Structures are given as C-alpha cells and as structure tokens.
Structure I
Amino acid sequence: KRDAVALITFMAELEKKVKSNVYMTEVSAALDLKTERMKGLYNRGLSFNSISAVGSNGAIIHYSPSNLTNKQITTSEMYLLDSGGQYLDGTTDVTRTFHFGTPSKYEKECYTRVLMGQVDLARFKFAKTKFGPYGREIDAIARRPLWEVGLQYRHGTGHGIGMFLSVHEGPGRISLSHAPFESDSPLDDGQFFSDEPGYYEDEQFGIRLENIFMVKEVETTYKFPNTTFLGFETVTLVPYESNLINYDLLSQSQVDWINDYHKRIMDTIGEELRVNKPEAYNWVAARTRPITRTVSSSTVTYPSFALLSTILISLFVWV
C-alpha cells in the first residue's frame, strides 16, 4: 500500500512534467522516485537499482540508466520503469510501461498482449498435489497472447520475492527453463512471486508489466474429494496505462479482472490519496475507471495451444 502511494504520486508528477515540456531523463526520474519512496514509513531504500528506460533503451531487458546512455522522457516514445523498495515489513518489485503521447497501433497491441498474459496468469487456478505444480508448468499461460501472433520474450515470467531480503529469492520460480530439482520447488500456499511478462522490440521499445502476487488457497465452484486448489492474489496496487490498451483485444473475463483490480486499488488507497495527495488521486482515478469492450466476445478467439502444451508438460512431469 505505501509503496503504491509513492509510485503513483511520482508517476502523476512525472507525467505532468513531461507533458509540460519539463526536461526529465531516465536518471533524474529514477532519482525522483527514490526520493519519493524514502518518505514512506519503514522504508530502507531501494530493493534494486531502478530500470528507467526510454524507447530503445527499454528493449535492453536489464538496462541500467547512466550518464552515458541517459535519454530524455518525451511524449513520443515509450517509457519503461521497473523499480522496488525495501521496507521493514516487506520488499516490492513493480514494473509499468507508459506512453505520454500517441502510441502506434503496433505498440498498443504489444502492450495489450503483455497485459493479457499477466492477467491470464493472475486468474489461473490449479490443483495442489505432492508433485507440484512447478512454475515451469504454468509459465506458458502468460506467453500465450504473444505466441498467438508470433511474439516472445526471453526471460522467465516470475521469480520469488523475499521479505526485507532479496528481491529475487528462490527456490521457486515461474520460468520455462527446467532447473535441477534440488534448486526448484513447487508452488505452495503463502509464497510470493512476480508476474512479469514483457515484449522487447530491438532498437525500438520495451514493454514489461510486473505485479507481485501471493499463492493462496481459492474457492471453486465444485469440490473434488481431498483436493486443494490454489490461485493467486495480486498485492501490487498500481493501475495500468489506459493510453496503451486496445480494449477490443481483451476477453470479457480479462476486462472483468482488470476492472475488479482497479476498483480494489481505489478502495484500498483512494481515500488516502484524495485527502493527502489530490493530484495523485486525480491521476489514479482517471486510470481506474471501468473499461468496456466494443466487440462481442464471439469475435475474439483464444487458441488453447499454449494451455494444452502446459497440461502435457505437467502430465509428463507428474507421471
């Protein structure tokens, strides 16, 4: 909650400055965000050096801004911000991608498909067994919307999160790669992971969306005997960039999840922002308005190839 307030306050101010032609760069933005985070109760600095990346720099997955590579944040290029804080009561890691001008149709589709993958994984429910599942068995769910159109990203979808410890913490992870069994563990109730699909167009732009979610026991419509079902609760509370979403690519269930998520943001931190940070409140309120689609769900299809592959992998591992 406190980290979300800091990030939203910073982003509202950054967007206002960029649109007012105030000179802001990758480096200065990262420093401003660090200052804002350190105002928070129990904050003890950053959980890692912020990845503050404009345009082509965003295509470098682990980019680190410096005076040699520093670019200005403008209304003509995408801006990727991957950052986090260390607090005595938790560790955060969150990524959002922005465009403060008019994105291209292709940029919007890429962003939307990354968003679809993140939402699909966050909505996923699975049976808990003594054999798993492992993160490698569900990674493909987040990639499916990109795979459908021939796109891909070259990193894992999620990593474990520590508690005032390492922001990348094992042994569990969500990745297609198969780590040796002794250095991996199945998903289990109470674990925290990142959910961070992305897409990177070389020399052009980078897109990544990252939330932290917690593995938890979930309710299901039916009750299979002696079986516990797990799912995810997203604990990051930062809205998406409405300027980059093609709503008609989304399924109704994805729209419903996003609307519920945005409502939870406002229910949790809206009043605090309204009272103490009105400009930040207006910024987040504009991005959490309910969204709708203008095409029927029957016109949007989602092939089950990736999910089928995931199931087959799971069967292979468990048999």
Structure II
Amino acid sequence: MGKTSLATVVAHRLAGAYPGGVAGVAVADDSTADELLGSVAAGFGVTRPQDLTGRPALLFVDGVDRAPAAVGAAMAELLKQVPRLRFLATGRQPTGLAEERVWPVIPLATPPVTLSAGTVAELVPYPAIGLLLERLGRVRRTRLAPQEIAPLAALVRHLGGLPLAIELAAARGRVLTIPEILGSYADRSPRAVVPLQVVVAESYRLLAPAEQRALRLLAMFRHRWSRASAEALLDTLDGELADVVHLLDRLVALGLLSVSGDHAVRFRLPAAVRDFAADQAAAEGELEDARKRHARLGPDTGSGYGVVP
C-alpha cells in the first residue's frame, strides 16, 4: 500500500494507546502554519492545541512535502505547546525536526523473472501482487483467468513495485484484462504513461539539481547495477555530487530506486522511473552524452549493462 494507506492503518491500530484521541490533517500546497494549527485544534475538538496538554494524543499529518516549511513550523510549535502529542507524518521527504524518526516506504517486492507460477496462490506471497489483487477486487468481480497469471507478475515487475503505480494500473482493470493493462504500458500508451509520469515527477522535483542530473545518467542502466557501476558512471559529477552512497540512499527513500541482495547489493530503476529520467535527459539535451558515458563503462558482474533505446 502507499504511504497514506499505510499510515491510516497504523493510526487506527494505535488509537487505543492515545486517550487524548487521534486526529488527522491533510496538507495542501498553500497551507500555512496557522491554518494547520487551527485544523489540529478542530480535529481534536478543542479550542486551542494547548488544551490537549496532559492527554497523550496522536496527530496524523498527510503530505508533508506539499508545504514543508509550514508543516515544520506548525509541528515545532505543537511540540512546545503539547509535549505529549505524537506525530505520524507522510511525505516524500522528512520534516527535518530533531526528534524525527524516518521509516522509508520502499517499492514492494515483486516475483522474480525466474519464477514460473502456474497459480495465483504462488504469487500472493509477494506484496506487490497482494496490493494489485486487492485493488483489482474493488473494480472487477470476475476471477483471474489462467492466461492472466503470468502477465500479472510481469505487470508488477514493470511497475517496479511502486504502490501508487500499481493502484493506477489496477484502476484500469475495470475495463481491461491483465494482459491488456500490461500491453498498454509496454506500448507506452500516453493514457497509461502520463499518470505514472506524474507520480515519478512529484518525487523527482524534490531532488537537488545535481541529484536530478545523476538520476538522468543512471537511467542508462536497463537492468540491475552495483554501487561501483554508479560511481564509475557519475565520476565526472564529483564537483556537483557530494556522495554517491548518499544519492542512492535518497533515491531509495523517495521510492525512485529498488534494492536487492544482502551481500552483493544491486540497484535497479523501476521502468516508470527509468523512462521518465531518460525522457528528462533527452529534454535537457544530455541523452547522447549519457549513452557515451555508459558505453565507456567496463563489464560489471550482475549489473546487466544495456543502454536505453
């Protein structure tokens, strides 16, 4: 599930631990700190936030990244006024408060290409499949046909396990079969691709310019690659990029990069992210140079070198 859905479930499960109650506020792009403070008071049914003092309460703040400065100011003020108030916040970036504990919502695990599943039951243990089936169940009442099982796994792999991308794809199940949904993405149909681009663009705009350029270069990898491969590709950005490890960690936290392996760690850009970043490279006039940089790299076991078309 996505960040909002996950946080909603967590808030419901924790409700009994907060006798002061649980309330939520949805942040808008133009929210101000004063507006958020007013919404908090209204949500808890009190005149002022200070009236919550002495009663442990939980505040769910959804969409921190829409107005990070306003949210940060409001939360800092609330911490001073109501020391026992606890926050559960969602967003594509942290609030920056000293007391914050960050829990990244990474892409959901997908079935490996090597798995040849003959039944849906073999795919259900993979969270990406579970989310897709749950969302499909809301828009169609018919059971999956046998010929839809293999495309089901291929679809979540194509979407890189991104929860919101999976939800968008499932919504198309009202009128399309699984093979038809997969085909629409494989053909890069504008009607299918544009919603995914919007999802990726929201995270992309949170990156610093040097990080955006690095992501555009990383889009040259078609399959999995290592940290060493990334460092080799990005070595000419030393003056702009502070640390490749920090970059990879940030991309993972924003849901733009997936990680696999315990010892020999490998990274991979989900197809929707890679396509978006490659399009951005073309728009910036960097694509040809990026391809040449990639072509100069030597072999790297497990990286799956292959430049974007």
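Each reported figure results from applying straightforward, stated rules to the coordinates on display, with no laboratory input. Because the structure is a prediction, the values reported are computed rather than measured. Cβ atoms are built from the backbone, for glycine too; each structure is taken alone.
State the single structure among I, II that was used to calculate helix-only ellipticity at 222 nm (-39500 (n - 2.57) for each DSSP H run of 4 or more, over all residues; to 500), giving -14000. Value -14000 for helix-only ellipticity at 222 nm (-39500 (n - 2.57) for each DSSP H run of 4 or more, over all residues; to 500) corresponds to II out of I, II. Out of I, II, which has the highest value for mean count of other Cβ atoms within 10 Å over residues 79-86? Max of mean count of other Cβ atoms within 10 Å over residues 79-86: I. Once mean count of other Cβ atoms within 10 Å over residues 39-46 is evaluated on every structure in I, II, the highest one turns out to be II.
Starting from the value 19.3, 62: which structure in I, II was Rg and Dmax of the Cα atoms in Å calculated from? Traced to structure I.
Among candidates I, II, the computation of relative contact order in percent (Cα under 8 Å, 6 or more apart) that gave 20 used structure I. Comparing FRET efficiency 1/(1 + (r/R0)^6) of positions 47 and 271 (r between Cβ atoms, R0 = 41 Å, to 0.05) across structures I, II, the highest figure comes from I.
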